[in-house]
Structure formats: structure tokens, C-alpha cells
Structure 1
Amino acid sequence: MPERAEHSPYRTKPAGKSMHGRIVRELGQRILSGELAPGDRLPPESELIHKYEVSRPVLREAVRVLVAKGLVLSRQRAGAIVRPRNEWHLLDPDVLYWMIQTRPAPEFVQTLMGLRRVFEPGAAAMAAQAATDAQLAAIAQAYDGMAAATDGDTMLEPDLAFHRRIAEATGNDLMAYIGNMMSLALRESIKLSNRVPDTHVLSLPRHKAILVALQNRDATAAHQATLLQLEATQLDLSAALARD
């Protein structure tokens, strides 16, 4: 299971005087924002040591974290070089968070919705055929939580659980992993669409249609219901961006 947002030291200012998290976060955001482009070298060690007032071992440990996330390649004597974008571990929760924070909202929405249109209808179709009775009950429980919510904020967690449990119900470990890792981006997307009045109420029938198709084990209907939900979500997001 991926770490929760509140457990990562690389997304918000860490408590105490440790500079490790700050170095990783700031360099990661500079890469994701394009300030440091693929092929660029990170600033020299001497410059970063002076800027952050840390020892060389602390700085090198921070760079190793960026290496592990696929953002840089570190070579002896050549320094650390930003890797091509297609080699970044974009589903790493920290990298995904930095992308959300540094990309313009319309660009983030376009990227996320493109992935959702490919992933979610297929996952729903697979779940309709593969889900156990217990997994269908868990999806229904998440829907009940959505229906009981009084506003978009209280609907957020059961909404996330609804989508995550569908991915888990595919019986495919990779699909479940991707669905779980997408939760961070999906959270930001739902929060954005909730800026449109009554979105949480209007989305309930669309989620209900997905649930019913899953319970009927109708893969075609589950696929189609998910596509319709995503089309409506795209309209909500466009309206939210227009309001901004």
C-alpha cells in the first residue's frame, strides 16, 4: 500500500530542524515544474551544501531519494542529471503530489482525465466479472457512505473508497495498485469539482448506475456507466476551472 500523504516528509515543511525533507521536496518541485529540465544537472554540491547548510552525506542522501523516484541519474564525477520525463516514477505519491502542486490546474485535469478514461471503464468491466461477493459489498458500503454525506467534503473519503475498491475488485494486483496510487490525484480532482454547487448530489445516480451494473455482473453496462460518470466529471471540472 502506498504511504498516506500525511506520512511523507517530502510534501510539507517537516517538523524540527532536519533539512533532508526540504532538500528532496524543493529539488523535486523544481524538476516537476520544469525549472530543472531533462538533461540539466542539479546545482553543484558545493552550492547546495552552502544553501541548505548541510553536510555532504545529508545532501547525497537527499539526491539518492530523487534517484529512487526516477527523477535524476547520479554518476560519479558527472553529478546528478535530470532524467527524461518518461522515466519519472509519476505514480510515486511524492512525485505525483509535486506534479499536482506545480502544474497549472487545467493541465493537471487534462492529464488525469486522460488516464481515468482509459483506466476506470476497463477496471469496472473487469470488476463486474471478477469481484467476489465481499468485494461487491465493500463497494456498496462505500456508495452508502457517499449517499449519507451531507456535502462534498464529507463525500470525499467514501467517493475515493468507491473507486479504489472497484480497482481492487478486478482481481488484478497491478490494477489494484494503480487504482490505489491514483487516489492522491483523484482526491484533488474531486475537491476541484466540488466547487460546482450540488455536484455531490448530482453524482450519486451516476455512481449508483455503476454499482448496479457491478452487482448485476454486467461488464458492458459497468463500462458504459463509468464512461458516463467521467463525461459528467469532465463537465464539472471544466465548470470549476471556468469559475476560477
Structure 2
Amino acid sequence: MTALRFLRTVLGWALIVADTLTSALVIGLSGESQFSERVLRSWARRFLRIAGARVVVQRDAELDPERSYVFVSNHTSNLDVPAILSVTDGHPMRFIAKQELGRIPIFGWAARRMGHIFIDRKDRGGATKAIRDRIDRGLRGASLFFFAEGTRSVSDELLPFKKGAAVAALETRLDCVPIAVAGAREVLKPKGFSLFQPGPVAVVFGKPIASSSHALDSRDELVTEQRTAVEGALQEARALIAKEA
């Protein structure tokens, strides 16, 4: 059984890498467009199928497809992004990602062409400026997406939240939507090479948090509210996984 899983994993990663590069090339040539959005989500669903992930989704409130939001999520695995993208057809997302990803050949170029943002997590001032510049260019119906912990957690506990998502929400007056992902770490380990372990991945969208009730100088309160909401959604996501087991 392990030998079969090993073969599936090796072949699977070869397919994922080839598909990622091909999709990135198409997206890069197409730029920020509806076609690129479809290519991106098709890539996400193929990634999930290859890894053996079965996504279950729960929405605690209906989101307005005509509005932009600031999405705030926990982060446990490289599978988080495909899982979230696979169930957000109505909301184009612009990810705030670490600058190391932007240096990947073809991938980084394509992501910038699509409007995603790469930041240096050690340079708070530069990161804030990059996000503000993207906001100033206009979101054109897209939403901003943050992994608020700033890095992947390797335990079941949420890490402290960074302030970037709160500041972006306050400056744009966009509501925040908490997201929680559970089960992704079991299918695809967050660090190093590991065998695919097919199984369920739960994605829960919590109720939006109004940014209008906070001022910029009270952003710490919004950060706390975001973290509390993601924690609540994470409990719901784990309950969904338990039902699927």
C-alpha cells in the first residue's frame, strides 16, 4: 500500500508541477482577466483531485458577489490555497504572499500579471506600501486575501495574527470574511516531502465582520475580532471533518 502511495505521490507531484507551470504561463499571457480566473480555479480543482482531497464547504452567511471583501484565513498546508479557490467562484481574489514565492520562475511573473502582491514580511513599511499601492490601483471587483498568521502553522493552534489584513480592511472600508481550513495538513503535509493521504478538506466561511465599526487607531481590536472569528470557523471546520471521517 505504501509503495502505491509513494508512486501516486511522485507521479502526482510531477503532474502538479507541469500543470502549475502551464497554467501560470497562460495566466501570465492573459493578465488580469476573467479567463485567468477560470484557468486559476481549474488548476486548483485539478490539484485537489491529484492529491486526493475532497472539499466540503460551509457558509455561515451569503456573500454579495458584487462586493469586494478582505478574506482572512488560517494556514496549515500548501493545499489551503487550492481548497479555498475551488469554492470561491464568485469572488476573484488577490493574494498577499511572501516575496520568496514571487521569485519562482514563471509563477511569480504570472501572479504579478494577475494582480497578486508579494511582500517582504521582515519589512513592515515596505509590505504596507505594496498593499496600499495595490489598493490605489483599484481592486476592480476583486477581494484581498490574507493568511493572517503570516506563515503556516504546524500545530492545531492558531499563531498570532499580523495586522496587515486589519489595516487593509480599515483603509478600504471593506468587510472582513473569516475563513478556516481543516484537514489539509492530513492530505498534504506542510513541510518536506510526504505521501499523499487522500481525505476530506473542510472550508468554512464565517459571517462578515464590519470594518466600519472600527477606526484605524483601534486596528488591534479588529485583529482580535478576526482571530476570534477564524477560531470559531475552525471549530466548525473540524466538526465537518469529523462527520466525513
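Please treat every number below as a calculation from the coordinates, not as lab data. Being a predicted model, the structure only gives us computed values, none of them experimental. Cβ atoms are built from the backbone, for glycine too; each structure is taken alone.
Once distance in nm of label points 7 Å out along Cα→Cβ at positions 183 and 215 is computed for every structure in 1, 2, the highest value turns out to be that of 2. Each of the structures 1, 2 was assessed by mean count of other Cβ atoms within 10 Å over residues 71-78; the largest value belongs to 2.
Among candidates 1, 2, the computation of helix-only ellipticity at 222 nm (-39500 (n - 2.57) for each DSSP H run of 4 or more, over all residues; to 500) that gave -15000 used structure 2. Structures 1, 2 were shown, and Rg/Rh (Cα atoms, Kirkwood Rh) at 0.95 was computed from 2. Looking across 1, 2, the calculation of semi-axes √(5λ) of the Cα gyration tensor in Å, for residues 31-110 alone that yields 20, 17, 14 traces back to 2. When distance in nm of label points 7 Å out along Cα→Cβ at positions 39 and 143 is computed across structures 1, 2, the figure 5.1 traces back to 1. Quick check: 19 is what I get for relative contact order in percent (Cα under 8 Å, 6 or more apart), calculated from one of 1, 2. Which structure matches? It must be structure 1, since only it matches.
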